[in-house]
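Chemist: What follows is a set of structures to go through.
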Structure I
Amino acid sequence: MQWEIVIGLETHAQLNTHSKIFSGAATAYGAAPNTQACAVDIALPGVLPVFNRAAAEKAVKFGLAIGARINRRSVFERKNYFYPDLPKGYQTTQLELPIVAEGGTLQIQVTPSTGSGQAYEKTIRITRAHLEEDAGKSLHEDFHGMTGIDLNRAGTPLVEIVTEPDLRSSAEAVAYAKKLHSLVRWIGICDGNMQEGSFRCDANVSVRPMGVETLGTRCEIKNLNSFKFMEKAIEYEVRRQIEILEDGGRIIQETRLYDPDRDETRSMRSKEEANDYRYFPDPDLLPLVVDEAFLDQARATMPELPQAMRERFVRDQGLPAYDAGILTTSRELAGYFEDTVKALGGEAKMATNWIMGDLSAQLNKEGLEITNSPITAGKLAGLLQRIVDGTISGKIAKEVFSAMWAGEGDADTIIEAKGLKQVSDSGAIEKIVDEIIAANPAQVAEYRSGKEKVFGFFVGLAMKASKGKANPAQLNEILKKKLAG
């Protein structure tokens with residue numbers, strides 16, 4: 001039997017506000033356990049929550065970025081359940097009227113993980129995005145078999161982003177998660193640090209026979225905090241469900257956890273429905289009202305979005321769509337590109353090739369972000385300028401780049417210190433060419449008999465004799481003239 005995979009993702013993006021969603025307690029990561037949980041966060045008797053306006057601003061910016069409808073009136077509700085890291089016994093969240101409603105979409109580019117299929121684009125519908133508070137954290141290590149509870153994270157503002165069940169493979173799920181991760185960082189609402197739990201996903205996975213419209217029973221895989229784990233968890237869960245169904249069993253709706261050490265999902269608890277949580281409007285919080293002035297303010301702080309920037313790079317800089325897509329994977333990379341082109345005074349394609357080539361390779365090799373590159377956009381532009389004006393060749397530029405990366409100075413300093421200036425003296429190049437032609441009569445005869453591939457042989461010898469410094473254009477011109485007799 002052929003099976004169709006159906007996946008919906010719920011993503012928790014921690015909003016990068018300085019204080020919590022209903023209190024003035026700090027949200028900074030890394031503090032000693034339980035030092036940033038105030039009386040409001042743990043709902044001590046007599047305290048009242050006060051809503052953090054910055055959380056609403058960031059949620060609205062996300063809604064605008066995906067083209068969703070913003071609810072002018074949204075309501076906070078209490079989701080009641082008991083868990084050690086939930087000190088209040090309920091979570092303040094939004095259910096019936098979320099701040100970001102339907103209509104949002106995210107366009108993804110998918111490259112199948114097997115490498116056998118063709119890359120394609122797909123639109124993923126986003127059902128809603130709602131505001132809520134985070135819970136604390138259970139710590140299971142170094143407690144001699146006991147569990148410790150750290151409530152520092154309790155009350156940290158989240159926006160939970162829920163998709164329609166539009167994803168059909170682990171590759172699509174990862175492509176969506178990466179695109180969403182890039183977007184929330186791009187618009188400046190979340191730092192996206194998955195290791196610290198700032199961006200984590202729950203995957204609702206089910207399978208159904210191909211051609212059947214009814215959805216299968218889903219299992220939710222909780223707290224996936226890496227793209228690699230997401231891919232592996234979904235693929236394992238799909239295999240598990242198919243094996244059960246093909247053996248005549250049935251899928252039990254439940255919440256599962258992924259164990260990366262064993263590369264498997266395991267049952268955590270039966271999956272609850274909304275009525276199990278006894279939702280009701282929070283009596284301590286008024287409805288959240290978003291007026292036109294608030295929307296205008298949010299629009300005014302929105303950066304140029306990736307799609308608009310990609311189109312501008314193609315239109316104004318003459319870049320291929322692929323290059324523009326790579327450069328707009330982050331605002332920092334796009335900014336580096338624009339700063340390089342501005343300092344260089346043009347030559348966008350040359351700048352792109354170096355940024356996507358040598359620079360990216362070196363950054364990846366050393367595990368650095370573009371913001372930590374030892375070669376600034378201005379310094380890279382200085383190097384490229386020396387290629388443009390003929391001071392050095394592209395080959396010599398790679399040597400200069402390596403020296404710049406090692407901290408030996410800017411391009412001009414290194415070129416001067418190492419004597420790397422390109423030889424553009426036609427007399428000197430002619431002398432080299434004459435000597436090579438005189439020393440290789442057999443290859444000259446081959447070239448003159450019509451075997452033009454031999455030309456590369458002469459270029460190689462000439463570049464070696466000039467120690468790579470001969471101006472390539474001049475060398476080619478003089479060689480052709482001399483070889484023609």
Structure II
Amino acid sequence: MQWEVVVGLEVHAQLSTRSKMFSAASTAYGAAPNTQACAVDIALPGVLPVANRGAVERAIKFGLAVGGAINRRSVFARKNYFYPDLPKGYQISQYEIPVVSRGSVVIQVGEREKTIRLTRAHLEEDAGKSLHEDFHGMTGIDLNRAGTPLLEIVSEPEMRGSAEAVAYAKALHSLVRYLDICDGNMQEGSFRCDANVSVRPLGSDQLGTRCEIKNLNSFRFLERAIEFEAARQIAVLEDGGVIRQETRLYDSDKDETRSMRSKEEAHDYRYFPDPDLLPLQISDAWVAEVYATLPELPQAKRERFVAEFGLSAYDAGVLTASREMADYFEAVVKALGGEPKLCANWVMGDLSGILNKEGLAIGESRIGSARLAGLLRRIVDGTISGKIAKEVFEAMWGGVGEADAIIDAKGLRQISDASEIENILDQIIAANPSQVAEYRAGKDKLFGFFVGQAMKATKGKANPAQVNEILKRKLAG
């Protein structure tokens with residue numbers, strides 16, 4: 001039997017406020033355990049939570065960006081359950097009426113686009129964290145995260161397999177960073193996913209029983225967890241078994257999912273409106289004010305890069321994956337005065353390659369956009385070849401200096417004097433009479449041999465276009 005994998009994602013994006021969802025405690029990462037949890041965060045008797053205006057504003061901004069409905073009145077509710085790192089015994093979230101309803105995100109898988117509908121996006125607070133290491137077999141509790149503002153973004157089950165799920169997660173990750181509502185740091189837990197995975201016979205319109213995989217904090221783990229879980233469910237069904245609805249965890253060391261507990265339903269949490277918090281009222285004026293702050297969004301930027309710069313959909317997608325890379329690319333094009341394809345190739349190629357190798361973000365690049373444009377200008381005006389430019393780039397990255405100074409110091413200027421190139425080619429042709437005869441007899445592949453000899457003789461400095469032009473003429477007899 002052929003099977004179809006169905007995936008829905010619940011993404012938790014930590015909002016970029018300096019204080020928590022319902023208190024003034026700091027959200028800064030990396031503080032000593034339990035130094036940033038105040039009385040409100042752990043619900044000591046007599047405290048009263050107050051909603052963070054900045055968190056609400058960020059939720060509105062997200063809702064507008066995805067074309068969702070901003071509910072002018074939404075309600076905070078208590079979600080009751082027990083965890084050791086949830087000292088209140090409940091989490092403040094939104095249930096019946098979220099701040100954002102519906103909306104959609106466009107994803108790109110290869111050259112194919114697909115629209116994924118959103119169910120909702122709601123505000124809630126995070127729980128604390130259990131620490132299992134270095135406690136001699138005991139577990140410690142760190143409540144610094146307790147109360148941190150989260151936007152939970154829930155999709156419809158419209159992704160078919162791990163590739164679409166990863167593309168969706170990456171699109172959301174890019175969007176929240178464009179909007180500057182979440183730093184997207186997955187290692188610090190600022191952006192994490194729960195994947196609801198089910199399988200069904202290909203062609204069926206009935207959803208299978210789903211299992212939820214919790215707290216996936218990398219795109220690679222998301223992909224691997226979905227693939228393992230789908231294969232597990234298919235194996236169970238083909239063996240005559242039944243899938244139980246449950247919550248599972250992904251063990252990256254063993255590359256497998258394991259059962260944690262049976263899946264809770266909404267009624268298990270005994271939701272009820274939080275008696276300490278008034279309904280959240282959002283005015284039309286506030287929505288309009290937030291709308292005015294929206295930046296150019298990733299999809300619009302992609303479409304503009306294709307139309308304005310003549311880039312392929314793939315190149316535009318890579319360059320707009322982050323706001324920082326898109327801004328860097330445009331700055332290079334502006335400084336160079338054009339040549340967008342050349343700029344795109346260098347930003348996506350040599351620059352991204354060395355950034356990835358050294359684990360740096362583009363904002364940490366040792367070569368700014370104006371300096372890279374200075375190097376590319378020397379390719380455009382024929383001072384150096386693309387191959388020599390790579391050598392200059394490495395020297396610039398190493399802190400040697402600017403492109404022009406490196407070119408002059410190393411004597412890398414391209415030989416563009418036609419008579420000099422002709423003399424060199426005459427010598428090569430004279431030294432290789434048998435290859436010349438073979439080429440003229442129809443062995444066209446030998447042309448590359450002569451080009452290679454010319455570049456070797458000039459130490460790569462000969463202008464490639466001129467070499468090709470003059471060589472073709474001379475070999476033609």
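Chemist: Among the shown structures I, II, from which was the value 3.8 of distance in nm of label points 7 Å out along Cα→Cβ at positions 53 and 341 calculated?
Modeler: Comparing all candidates, it corresponds to I.
Chemist: Which structure, out of I, II, was distance in nm of label points 7 Å out along Cα→Cβ at positions 37 and 301 derived from, given a value of 2.9?
Modeler: I
Bear in mind that the values in this text are calculations on the coordinates, not laboratory data. Since the structure is predicted, the reported quantities are computational estimates derived from the model, not experimental observations. Cβ atoms are built from the backbone, for glycine too; each structure is taken alone.
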